[in-house]
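Student: Next come the structures, one after another.
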Structure P
Amino acid sequence: MKVIIIMGSKGDLEWSKKAALLLEELGIPMVMRIASAHKVPLKVLEIIKEYETEEVVFITVAGRSNALSAFVDAQTARPVIACPPYSDKFGGADIFSSLRMPSGVCPLVVLEPEQAALAAAKILALKDNELARRIKKYQDHKKTIIENDDQALTNNQ
């Protein structure tokens, strides 16, 4: 059981590290790879074939024209989560390349890397009760932060 993060280029590494941090916190093994669907599609296929016989979720990270997510999804029956980095260059319009998919292709789209990691974790937790417990603990911690912030604000008014 692991998450495979495929980036379109080295420029996607900082974005992907945000997802990797949460996966590490939840104790989920992961692998990061770089392969462009436009420039080295055969390498993308090799990566998919290397891991798809295992219980994996793919997270794809590619901006601009996000062919990577659709390409990976079309080649595997494993879940694919597209997590394209946001770009101000096109006023966010490049997100449409992650949202509009041809028939038979359905990567999920999650815009924040931490949430993409959480979505992958929840998919893997369908068969792992211990992971589900760690996810619940993580979510409870996030709730506690909000409660504590509210209490601190209330006490200072």
Structure Q
Amino acid sequence: MTTTIEEIAKILIERKLKIATTESCTGGLLSSKLTDVSGSSAFIHLNLVTYANEAKHKMLGVRNETLENYGAVSEECAYEMASGLMKLTGADICISTTGIAGPTGGSAEKPVGLMYSTICTKDKAITFETRMHPEIPRVEMKEMFAQAVLEKLYKFLCEN
């Protein structure tokens, strides 16, 4: 069963939680989905699209060393994006996405269809990897990436 935004929104509203997102490969799609629910202003704190490495560094504090040594598409970058957003906003839950939606830009180590995302609170952070088939069209890939994050967010909320 696909997790619905309504299920996530209900939990966030009941628990009076504020959420913030910083997106790269999903380009604001995750934010858009979260705001599709009427009353989302009760839980949306701030949503950013930090596509460029410069934005990741300047706005979120992602270290240049992280970008140089691991790249923007890495567990390390996803974690630093989410934790930087936590410092910036003080939201209860912060989520980052970074990946390669294609159809170009991948490599053997980091193929098209690879995404890392971190969901963090002040006490806990989980970073996960998602892999999609590299031939999935870009728009569909972004949709699948966003849905994967929503599924993880729902699970995270249910377990914490």
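Student: Name the one structure among P, Q that Rg and Dmax of the Cα atoms in Å of 17.0, 61 was derived from. Could you put the intermediate results ahead of the total?
Tutor: Working: P: 17.0, 61; Q: 14.7, 44.
It was calculated from structure P.
Student: Given that helix-only ellipticity at 222 nm (-39500 (n - 2.57) for each DSSP H run of 4 or more, over all residues; to 500), derived from a single structure, equals -12500, which label among P, Q identifies that structure?
Tutor: On the way: P: -15000; Q: -12500.
Traced to structure Q.
Student: Could you tell me which structure in P, Q was used to calculate distance in nm of label points 7 Å out along Cα→Cβ at positions 55 and 103 as 2.5? Working shown, then result.
Tutor: Values: P: 3.4; Q: 2.5.
Computing distance in nm of label points 7 Å out along Cα→Cβ at positions 55 and 103 on every structure in P, Q gives 2.5 only for Q.
Student: Now, a different point. For which of the structures P, Q does the calculation of distance in nm of label points 7 Å out along Cα→Cβ at positions 47 and 71 return 2.8? Mind showing how you got there, number by number?
Tutor: Details: P: 0.9; Q: 2.8.
Source structure: Q.
We did not get these values from a lab; they are worked out from the coordinates using the rules stated. What you see is a predicted model; the values in this text were computed from it and never measured. Cβ atoms are built from the backbone, for glycine too; each structure is taken alone.
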